[in-house]
Structure I
Amino acid sequence: MREYKAKEILIFKTTWELFSEKGFHDIKISEIAKLSRIGKGTVYEYFKSKEELVQEMIIYNLEISHEKIISEIKIIDSPIEKLRTIGQNDINRKMDILKILKIIQMITDFSKNNIKESVFKNIGKRFILIQEIIEDGIKKGVIEADNASNATILYTGTMNNALMIDNFTNGSAINMNEILEYVIDILTKNS
C-alpha cells in the first residue's frame, strides 16, 4: 500500500461523505475543498480531476479495508474464526462495498482507468488471503475440502452473491449471518 498524505485522506473522507449524500455527478471540487477546509487549488495539487480523485478514493478504501482485516485476523489462530471475522466484516461493511460498486459504475470508462487494475488486484488479494486461511484449515483438519481454490470460490462467491441479494431485497429475503454460518458449516461439514 502506498503512503497517503494527511490531506489526501481528509479529501477522501470528505468525498466519501458527499458521495453518500449526493452521488458522483452532483459533487463539486469546490464543495470538497470547502468541507475539507482547504483551498480548491490544494485539491487539484493532489488530483487532476474529480474522476481521478474518486478513483484514488476507491483504491484507498479497498487498501485500508484489506489492511484492517489483516490486522484483525492476525491475532486469531482458528481458520474458522478467521473466515467468520472476514465474513462478519463484509456484512458490517456491505453498504460501503455497494457504494464502491456504484461509484465504479459511474466512472465513464472503467476499462481504461487505473481503477480497474487496482480493484481486481484487491479482489485477488482477498481471494488469496481466504485461500491461505482455507489451506491452513485443511492442514489443521478443521476444514474438509479436496481443493482450497474451489472452497475459496464457494466461500467468496456465496458471500458476494448473498450481499448483492441482500441489497436488492433491502435485507428482507435473507439473513446474512445465517448465510455466513451456512458456508462455514459446509466447509467444516458440520451441517
Structure II
Amino acid sequence: MAIQYKHSNVYPMYYLTCTCYPWIPLFELTDSYDSVYRWFDYLQNKKIARVVAYVIMANHFHGILYFIQEKFDLNKIVSNAKRFMAYQIIQRQKATGRIDLLEYLSAGLTERELSKKQRHRVFENSFDAKPIFSESFLHQKLDYIHYNPVSGKWNLAEDYVQYEHSSASFYELDKVIHFKTTHYNDLQ
C-alpha cells in the first residue's frame, strides 16, 4: 500500500507533477489534454488557485499553482482532479475499443482499490508537489516546465515556445492563453 504524504498549506504556491500509470502516454493516446485544461478552468473559476505555468506532456503534466484560499488541502484537490481526468481518459479509451490497454490498467489495481470498486489505474498513486519558497526556485521550475517538451527524449516542437500544451508562449511571446474549455461543472 502506498503511503500518502500530507502536504502542508504553509506555502501558497506549489510545483506539481502528475504521471500516468506506468508512464503510458494516456493523454496522447486518448487526446485527453483537454481534461487537464478543464481542471485548470475549474481551479480558476472556483477561485481555488491560479495557474501560474504548465506543460501537458503525453504521459504526465507539470503545473505551478498559486492557491488563493488560505487553507487548502492539496492532496484532496489533486486526488479529485486525478479522479476526474481518469474518468475522461477511460471513457475515451473505451470509445477507441482498445480493450488490451483497459485490461492492463485494470491489472495494476490492488485488492484494496478493487474493494472500493475502482476499475482502472490511470495515474501513479502519488504525485510530486514542491512548495515554491523562493524566486530562484520559481524560475528554476518555470524553466524546467517550459523546456520539458524539447528536453531529453522529447522532441515535441522545434522551439519550446511553439509547444501547444504549455504556458511558455505566454511568458516568452506575451500571448494570451485561453484554456481549451470552460466546462468545469463536471469536476464538482
Structure III
Amino acid sequence: MTLPSADVSVRVAWAEDADGIGAVQVCAWREEHAATLPAEVIDALDATELAEGWRSAMVKPGDARNRVLVALERNRIRGYAVTTPSPDGDADPVADGEIAELVVDPDHQRQGHGSRLLQACVDTLSADGFSRATCWLTAADDPRRTLLTSAGWGPDGAHRELDLRGDGAVVVTQVRLHTDIGSAK
C-alpha cells in the first residue's frame, strides 16, 4: 500500500506570488522577531504593503541575479528565499552570492520546506556563476543555524551589529555563515 505524498516543490517566484510571500513574511517576522523588534514595528507589519514591495522587486529586480524563490505545498506558499550577489564589502563580486532571506511560515516548519529552499538557493547561486554562498543570521537563531550547518555551512568569522532604531536601544548581532558551491564561471 502506497501512502499519498504531499505535493511540495520550490520554484522561482512570480509577481502573482507577492501576496502569499507578504503573508508568510508577516507571520514569520511576528514570531521570529517578537523579542528583537520593537512592538510598534511588529504591530505595524502589513502583508499588503509588503506584497507591493515584493511585487516591485520581482517585476524589476535591481540586478539580473536577484532571485526570489518560493516553497510550495500544492499551490500554497509556505516559505520564500532571496538570492543575490553579496553586498558585503569583503565579498568578491564575481564569486560571492548571498542568501539574503530564507523564511518558512512558522506553522509549516520542520516539513522540509527550509531544506528544499536552501538547496534551491545553492543551485540558483551556482547557476548564476557564484562559487561561494553566504548567509547572515541573528546570532541567537539556532534553528536556522542548525539547518545551515547540517547542510555543510560554517561560520567564516564575520559578524556585525545592526542598530535597528539608530539610537542603540535595539541592537541585533548577526554572524555570517558560508559554503563553497562550485567554481565561478
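Here the criterion is Cα Rg over 2.2 N^0.38 Å, for residues 13-52 alone, and among I, II, III the highest value is seen for II. Out of I, II, III, which one gives 14.7, 45 for Rg and Dmax of the Cα atoms in Å, for residues 37-76 alone as computed from the coordinates? Going label by label, the one that fits is I.
Starting from the value -9500: which structure in I, II, III was helix-only ellipticity at 222 nm (-39500 (n - 2.57) for each DSSP H run of 4 or more, over all residues; to 500) calculated from? Attributed to the structure labelled III.
Computed from the coordinates by the stated procedures, all read-outs in this text should not be read as laboratory data. Computed from a prediction, not measured in an experiment: that's the story for all the values here.
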